[in-house]
Structure P
């Protein structure tokens with residue numbers, strides 16, 4: 001809330017979890033209370049589908065429902081650049097059936113890199129998203145949820161180098177170069193930004209760069 005959160009209206013931020021343990025964040029519990037003590041990994045992975053169902057419901061009840069064109073899914077240790085994200089999605093028509101992110105992690109997306117879902121897609125969610133479940137061999141939510149969406153709609157997966165499933169220093173290594181040989185352009189996201197001080201430092205560098213442009 002002290003970094004990218006200050007650039008986004010609180011009504012546009014949704015924190016989805018299994019338990020509410022931090023009163024500073026408006027966390028929505030999407031796993032029933034009776035399951036929280038004995039929750040399995042499979043049940044935990046379902047919180048993304050449950051969360052998307054809740055978010056779309058909240059959007060439909062909002063006075064700004066017609067203004068919201070994209071939903072971004074991201075982890076809690078993902079660095080995000082809202083200005084760079086705005087520049088990227090401005091290249092696309094939000095009415096098309098699109099999910100945009102780093103789609104090089106198997107069937108779906110690299111969840112830690114984050115990905116954005118167009119209005120053309122999420123307007124269909126009320127009819128099916130809460131039913132999306134892990135499949136045999138496809139247990140991760142960033143895999144089975146996009147696959148479920150693809151099976152229900154004619155969504156197009158768009159892979160963009162601006163979404164990064166690793167921290168910046170990874171891309172200075174040989175493995176990182178192979179992952180993104182063309183660099184990451186005007187990066188939208190980086191994953192595994194830990195601890196919090198590291199996130200804040202990267203945010204300050206980003207803000208300094210944006211102000212100098």
Structure Q
């Protein structure tokens with residue numbers, strides 16, 4: 001028997017919630033630690049920055065990106081850019097993340113952007129759609145690290161009933177098909193629910209095809 005196959009962790013089956021596929025505990029604790037190390041290398045090359053909305057209001061999250069494109073926001077609007085606000089190209093997407101993408105999303109295309117959001121205690125993200133990409137047939141794949149985040153799922157238009165889900169460290173979430181343009185957001189982060197990040201907080205990694 002192949003030793004590597006024998007030692008590979010068993011991955012969870014997905015749970016479907018309003019069209020989202022939730023894989024709880026996809027990453028083991030050692031894998032989470034290894035991924036954090038890869039993210040730290042990205043942040044060293046492309047430091048976190050505090051984005052501004054087009055309306056002049058600062059976001060409560062800090063962000064950076066990896067891949068061909070990164071997502072930026074300022075008074076000129078929400079958009080993808082091939083360079084960090086400093087003017088340097090974005091680092092490559094960590095290989096652990098492309099492995100997850102290939103395992104869960106069922107598309108032949110590779111992600112062109114991994115948006116890295118850091119949520120300190122008190123940060124949130126209001127309900128929104130991911131619609132700055134060119135091809136909505138391609139999914140968005142999310143990986144959670146650190147403290148639990150209360151994820152809210154809405155509808156394809158504003159208003160109506162919503163459903164909430166706690167995303168925990170190591171969870172993977174796929175937003176594709178009819179759910180690709182569903183409104184979603186993070187209501188709050190539960191401090192102290194994970195010891196993965198020494199200073200606490202939550203990291204959310206979202207991979208997407210841009211072009």
Structure R
């Protein structure tokens with residue numbers, strides 16, 4: 001993947017998975033995402049939306065550190081959890097990052113024990129992650145990057161209050177929304193919880209909408 005100053009081990013893992021050339025949106029947003037700024041990224045289905053999330057998080061974290069979760073990735077359902085975990089395992093092949101995926105059907109007590117023992121990346125559905133952090137005593141302030149994938153679909157289900165509550169539990173973090181389309185709900189919550197967010201991919205979406 002030809003992206004400026006990308007981690008060489010990450011780049012190698014991407015190439016081994018036949019990901020070599022970034023899309024226009026991936027190239028446009030890379031420097032901003034790498035810098036730690038808040039952003040909303042619009043990418044149509046099949047254009048590498050989840051891939052972008054995974055390599056951005058790996059680039060930011062690089063290696064296992066400490067015991068507390070440093071990246072929180074909220075996804076829409078069990079299938080998305082499994083898919084995202086698989087991508088992290090592939091693209092993080094040359095790192096020692098600790099990754100766990102949780103969904104509404106998995107054992108919360110077992111997962112809490114695993115996370116307490118040391119975890120870098122937590123991937124899960126909104127309701128499950130909310131249940132895990134409500135009264136669990138986890139320190140959310142170690143989260144360095146807070147990502148919502150398919151934000152437009154998640155917010156369509158009126159789950160914004162959960163995302164907002166989780167976001168408010170972190171004093172300082174990078175907040176990213178990835179969507180297949182820009183909706184009013186996405187814009188409203190971005191304005192509420194993000195600091196001067198950048199917007200990428202909206203021109204492509206509007207052009208597609210006009211056709």
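Computed quantities for the displayed model
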{"quantity": "Which of P, Q, R leads on distance in nm of label points 7 Å out along Cα→Cβ at positions 13 and 189, largest value", "calculated": "Q"}
{"quantity": "Identity of the structure behind -4500 (criterion: helix-only ellipticity at 222 nm (-39500 (n - 2.57) for each DSSP H run of 4 or more, over all residues; to 500), calculated), options P, Q, R", "calculated": "Q"}
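FYI, it's all coordinate maths here, none of it is from the lab. Note that the structure is a prediction, hence the values are computed from the model and not measured. Cβ atoms are built from the backbone, for glycine too; each structure is taken alone.
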